[in-house]
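Structures are listed in the sections that come next.
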Structure 1
């Protein structure tokens, strides 16, 4: 059986990306756990043209809510051509009834326990409508199919060592989608990290851990990094702010090749952090925490969210200066997005504050709810002001220069590349898409106009 796995996408910037940095792990992991008797292709709609005239027997789509419109369009077109179309991923898991209306079958939860069963049923002509995946024990997982990735991705070696997160942030689907906190055997992770069949040196050198909180289990991370050290890789991941208090761990991260760590800082307001269920973050410790990580020459990436109930337009716009003050190397700036399956969604729904917006508004850069201390329009505008200030030439060059002076070579390269990436967007006015203005027009780039059934 021939299978096309498609990771759906909707453009998030006016002109798209100037450079596509890193792929999600989903498609190449699903391809890896597919029995070898099947032929698999992987398409990332972000970079690949979709073969609408494919001879594949099965089309498998995965997507999160912001990209659902594109996935639905593709499903309609493939089904019009007589193809069997199935889907899974975060959006499908939390929107079962809607998804059943678009696809021949769906997989909720984690795919490992359900994928093989679905393929067997498909071969026998007995495809069920709904398959419920169970949490995976993370043992004996194969190396992702890096060979199926487009060369348009700058970094290719994405991998996962852990799954889940012990925290329950109000805006996050992970505790429900990936319950508990599970660990892959260290030897399996090292095997994947050692994979080097890539054309460019940086693709062989860089390991991107696609984990939600890699360092939370100290015994495990120490064992993993000790084994990773001899490989002499550069690696980056997501972690909690508490790593800044663990000198032994920070030293081991440095010695094993860590070039960057992403921290979910989210806000500079105590009430907002309480609303986010992130009481472990202490605003007064931000600057010293960043300094402790910088002391090891490691770059600090950090996420910030605009739209908490205690936010105002002024407090959001002021974040640009505060982000610079605490020394963040690469900021990631999003709008509060109430995904289904999160506590914040249920709160807003209960308070009748959800807006009647399409899924394209759930891309992290648009507003799908009624803020408490401003209008939706004011929230969007203040976020755009924050984005433009943060990635101005002045602030971007200051971050790059600081990196040249304080970061190790690999981390400095990360800071230089990512700040240049966003600064170029700012110079070109390649701003995040306002879906109020472009909610439909850009979809024609992914499905030919003559085949779009909703126009």
Structure 2
């Protein structure tokens, strides 16, 4: 791969030692960042003039059920009860392995087009090994950096009732982990998407976390989103048994107590909020502010594209402004006028970049622009009407930008989008196949 010098842009590194660099440069050598600064010695490198651009790490979607890409625009008026009834008890059961492949391929492309270079594919609609294999095929072909979260189908086709709680299938995990997902340096790596203590007895939840730790991968679970929890003291027991740590990721966590959030933070575990979906469907208030107050650093996810758009600008704004509003409301109730905002917008950009990478177990590889890290970055046009004059690059990204402003996207030193155009083959034909896949799924579910 050639050396590439991206020169003259306003660089937001998200690295505390490097900071922001006006009219800075980023030197890419192969798949890694070689240098970041005002001037880089880059003799022989291809030069990309980035004047009028903001250069920053690619966004990280830390929680996505990518298999729902072909059902976009379906869940905008659903509650969590509706979602469980329509999606898991009906639509999900109609998916073939090829449906997962198409959804993950198009979902990966859509994320790249929106400036997302990494995603956590939380795949809990994989009733057979073939479903998992084709889901991984779609991610790999899309060119996005992805962690494939191997889950378990909620209500597999052919079973009249949801299966009784049972441990994560260790043999299938071993097949993938020792096979095609063994390479930690690859673009597609592995995690476990476990049922966790909200949905299984404690003994099973602990066994599943140990399975992930034995394989050196993240265990991610939906938690704190239920009024009825299978193991109400599950997080406390996981903490007591030494099973909480940086490789434990709790998704949503809206209804967790302050004590539970503190235990997660103290253990170095991560929490991923999906504010758009949570605020609609009834999970509870987004937890970013509470988890930060407990000493943690939240990350953000899209969650389901059957409900919301696959981009990170909106989740950043919603999470940030909800936290600010909650603090302002508390002060007003005390008879005090808010004198300053509770949290600065740079924090939201951290949630959507480096903290997302850490939640996925990739913080050492991506999420910031620093020498030695993977060259996962995006360029955003400052000259676009909705951004100009973009006096503060961080505020421009957090409060004003949208996917249409993403000019270029690079993953592992390779361009995935240039000049505003996605660099992918046969997109129209693939999207037509995705459309037909969705039609058939809905028809077979009696919703067509």
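A few comments on the model shown:
- Of the structures 1, 2, the one that 1.9 was derived from, the read-out being distance in nm of label points 7 Å out along Cα→Cβ at positions 72 and 312: 2
- Structure responsible for 27.6, with mean count of other Cβ atoms within 10 Å over residues 104-111 calculated and labels 1, 2 on offer: 2
- Which of 1, 2 leads on mean count of other Cβ atoms within 10 Å over residues 208-215, largest value: 1
- Top of 1, 2 by relative contact order in percent (Cα under 8 Å, 6 or more apart), largest first: 2
- Of structures 1, 2, the largest value of distance in nm of label points 7 Å out along Cα→Cβ at positions 200 and 352 belongs to 1.
- Given 24.2 for mean count of other Cβ atoms within 10 Å over residues 216-223, calculated: source structure among 1, 2: 2
- Structure (1, 2) behind the derived value 27.0 of mean count of other Cβ atoms within 10 Å over residues 112-119: 2
- Comparing distance in nm of label points 7 Å out along Cα→Cβ at positions 24 and 424 across structures 1, 2, the highest figure is found for 2.
Coordinate-derived values only; no laboratory data. Only a predicted model underlies this, so the values are computations on that prediction, with no experimental measurement involved. Cβ atoms are built from the backbone, for glycine too; each structure is taken alone.
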